[in-house]
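What follows is calculated from the coordinates using simple rules that are stated; it is not laboratory data. Since this is a predicted model, take the numbers as computed values, not measurements. Cβ atoms are built from the backbone, for glycine too; each structure is taken alone.
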Structure P
């Protein structure tokens with residue numbers, strides 16, 4: 001009988017795209033497997049998951065709002081409602097296992113699965129684990145992590161170092177630089193910079209570029225802004241033939257292939273993708289990440305000669321000058337490409353899928369616990 005697996009979580013591309021990569025690896029290893037995603041209603045997973053060809057159910061759940069306490073007033077009711085919704089999903093889908101990829105929608109789904117004795121698997125992409133994952137990890141069957149040293153967050157006997165899953169479209173991309181640049185309506189003869197702040201955009205990066213757009217004279221710019229800055233960027237770029245801008249880039253493999261230099265936040269998933277595509281990067285860490293882990297992530301690469309770092313607070317003054325100077329330094333570009341490429345992990349999704357299916361196939365496993 002084919003296995004049924006729920007994949008829960010989302011909120012940002014850093015959670016959604018690894019989830020899609022894991023789903024693809026599971027289906028490749030067992031084409032008969034049935035998959036269902038569960039995410040938060042109104043969040044980007046409700047759009048991105050169906051675009052990738054998978055079914056998704058939405059639940060009413062929201063995260064704790066630190067900037068406006070009054071907005072948390074309805075949070076307890078939403079949490080209670082989400083547990084009822086999850087119970088209904090379990091009754092109809094009857095999962096053999098649940099995989100959590102992070103984001104607040106994963107919590108009620110994994111918590112409900114653990115209460116029913118259904119095997120649960122967690123993927124923690126960061127070197128600093130989130131509070132929900134730490135709590136869920138106490139009863140998880142396996143916890144997949146990107147790097148060593150995660151015993152301070154999770155039971156050591158359940159941890160497996162897998163790396164971070166990168167979308168197959170990026171790993172398998174064969175598009176060349178010239179073709180990729182032309183797909184953005186730009187000139188392959190000119191150096192090209194890609195600026196990406198992740199799926200939701202990056203205020204510090206966007207403001208730094210907006211303040212120095214005129215400096216991109218002989219250098220082209222592919223500028224992914226995120227939704228909040230998209231309208232402003234579009235107005236600023238009107239009539240500039242050397243700049244392509246949009247709130248989101250559906251085919252990131254083309255953007256990576258086109259880029260000679262990349263500007264990026266330093267979330268774990270962004271780094272995983274940049275290692276795979278072997279691109280010179282100037283990192284601008286998100287300054288409000290838990291325990292400032294994005295700065296730790298970026299500094300780790302800087303120490304290996306695999307990236308440059310500009311603080312978000314200094315981006316407006318230093319970012320564009322740093323990027324343009326790098327775009328002219330051929331020797332430095334080659335060195336950065338070589339060093340970041342050494343850190344690439346291309347089979348993380350396969351490792352995770354293999355372990356999940358192995359646990360479900362084991363005679364002592366709990367597969368089917370949800371079908372009482």
Structure Q
């Protein structure tokens with residue numbers, strides 16, 4: 001049996017640390033452009049209790065999404081010890097392309113994957129580079145696409161990256177902007193014989209009223225330029241949607257794999273909001289009539305890295321594999337579940353054996 005196996009990982013964690021206290025002086029507004037008449041420190045304290053976020057990372061002014069994607073990719077290539085010229089695929093999951101500091105314009109021509117290939121110095125024209133735009137679940141979808149390419153006999157080695165610089169597209173006058181951050185995570189995938197690797201994957205897209213839960217719209221500031229759009233999120237709607245559909249999607253993936261939930265070692269869920277992620281995992285276990293999820297089932301990085309969209313899962317996975325999270329370890333044969341939800345609205349999950 002051949003499976004798609006992660007043979008190397010890497011991540012880039014930005015150097016600029018933004019603490020919650022850095023938002024104390026920020027004036028926040030409501031959607032109707034009226035100021036929020038609550039003491040800033042109360043807003044920030046309530047934010048931490050709900051999201052779990054104490055700080056986040058922003059990229060320095062001279063870096064773009066494709067730059068940090070290439071840095072994470074370089075580490076993954078070194079970790080796997082492959083010759084990058086032997087890669088058949090480079091997939092970069094993102095949502096906004098390269099957005100330069102102090103600019104809101106999204107630059108996606110050429111594709112970020114093409115830019116990453118150039119930055120890595122890969123000359124092989126048989127290495128196909130393309131982007132994925134699937135909201136926060138983009139990196140997980142990249143795994144699924146790679147698996148499909150492998151099974152179709154069209155590739156044997158791939159580089160899958162999730163990278164984002166959300167600090168460049170947020171409205172600083174919207175309190176939800178405190179959630180978002182920057183980062184990049186990457187993995188080398190190879191088609192190998194054995195039990196380890198991707199077992200199954202599944203995905204869903206709800207695109208009726210849900211399509212507007214995350215979108216681009218003008219700033220909440222009454223002095224803003226109406227022609228400039230920023231990322232906006234209907235937080236309550238996203239929470240309700242995720243809690244309703246994500247546990248069911250995770251269960252469907254796990255059931256299709258044939259693995260019992262009691263055999264599951266870790267759940268790598270998109271680091272969106274601590275309370276939401278905890279509720280999703282608890283709901284998953286209740287679907288199996290298990291009243292309480294194991295305390296150590298869900299690693300978290302959101303407390304210090306924030307929500308970096310497509311980068312959250314590959315970054316967290318890399319940190320644990322590299323021994324940088326002393327509360328969680330993985331061993332050969334362990335089964336993990338990757339799961340994410342995001343703009344679209346889209347959901348996906350992949351069951352993977354170490």
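Quick check: 0.35 is what I get for FRET efficiency 1/(1 + (r/R0)^6) of positions 160 and 208 (r between Cβ atoms, R0 = 35 Å, to 0.05), calculated from one of P, Q. Which structure matches?
P
With helix-only ellipticity at 222 nm (-39500 (n - 2.57) for each DSSP H run of 4 or more, over all residues; to 500) derived from the coordinates and found to be -12500, which of P, Q does the value describe? Write down the numbers at each step before the final one.
Details: P: -12500; Q: -9000.
For helix-only ellipticity at 222 nm (-39500 (n - 2.57) for each DSSP H run of 4 or more, over all residues; to 500), the value -12500 is produced by structure P.
Using relative contact order in percent (Cα under 8 Å, 6 or more apart), single out the structure from P, Q with the greatest value. It would help to have the intermediate numbers written out before the result.
On the way: P: 17; Q: 25.
Greatest value across P, Q: structure Q.
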* Taking mean count of other Cβ atoms within 10 Å over residues 128-135 from the coordinates of each of P, Q, which one would give 18.0? -> P
